[in-house]
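*Asks:* The structures considered in this document are given below.
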Structure P
């Protein structure tokens, strides 16, 4: 690998890492003032906070299993309930406490960040067997999903906050914290 290729890989890795951090910081900020009761409820047309955090944990867990060899310890029933779309899941009264979910989400995020920091361009073509979605078949594709997935759901969480009458924190998340 020549210096140009290595530099390009580093640049792309840094870009993905930055996007990943942005989504994560928004999710954490938007979730910061929910009680357990609030985190398990949502107005009509919205999903509760616990679903968003658990859903992202499933995506991170799948990525970590495929490319890092890490098992995040999520049970099959947890993954079955939270990994996919939520068309028939209205009752979240039995969901884990939001503090517990956020701790596990943070641990998965930090493990993924550590992995991202060491990638080079050639790594993005690496493939994995057993990917749940075609986008996860290559490391580059999986990183695209994982890197932007948190940010996508952060936008939905901002909308949930407004629907619940909570303070809009979008402008309070400082992009200076991301560097």
Structure Q
């Protein structure tokens, strides 16, 4: 009795089986693509502050901290700090600095790898936004670049916090990093 039921339903079931099999294969390939694309270092900004020391020349110092949220270590990171106008027509270069972790290491490990850079700035040249162009490498020496945009916080404190602005808000920022 069961064999007759199977023979009766098999012409209708095998196309469905093929569709399900192909769908599973497509999902698996898409998942593989996402995994390969995510298998890289990825820095995120965790803090940005500007400090004022009246005895220094220039008196302002900007300090950035980044965390590596990727799946690979970020190696030999550097940051170049610019100030740019909101429309992107003008920019000034401030300084370049190495991104270092605890113990002066330039390796930011995945998940818990935090490091920072600090640069002197002359606020008389400030044009409205800070742009930190970060470049780093993975273990097989693939280069990565990320722009980080900041503006002065509106909350007054002794050390001024910088608020991160989404890079997509100012598409010209990435062009400043490359060019």
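Each reported figure results from applying straightforward, stated rules to the coordinates on display, with no laboratory input. Computed from a prediction, not measured in an experiment: that's the story for all the values here. Cβ atoms are built from the backbone, for glycine too; each structure is taken alone.
*Asks:* Of the structures P, Q, report the one carrying the highest value of FRET efficiency 1/(1 + (r/R0)^6) of positions 21 and 69 (r between Cβ atoms, R0 = 41 Å, to 0.05).
*Replies:* Largest one: structure P.
*Asks:* Given structures P, Q, which gives the highest value for relative contact order in percent (Cα under 8 Å, 6 or more apart)?
*Replies:* Largest calculated value belongs to P.
*Asks:* Ok, one more. Given that helix-only ellipticity at 222 nm (-39500 (n - 2.57) for each DSSP H run of 4 or more, over all residues; to 500), derived from a single structure, equals -19500, which label among P, Q identifies that structure?
*Replies:* P
*Asks:* The value 54, 37, 24 for Cα extents along the principal axes in Å was derived from one model only; which of P, Q is it?
*Replies:* Only one of P, Q returns 54, 37, 24 for Cα extents along the principal axes in Å, namely P.
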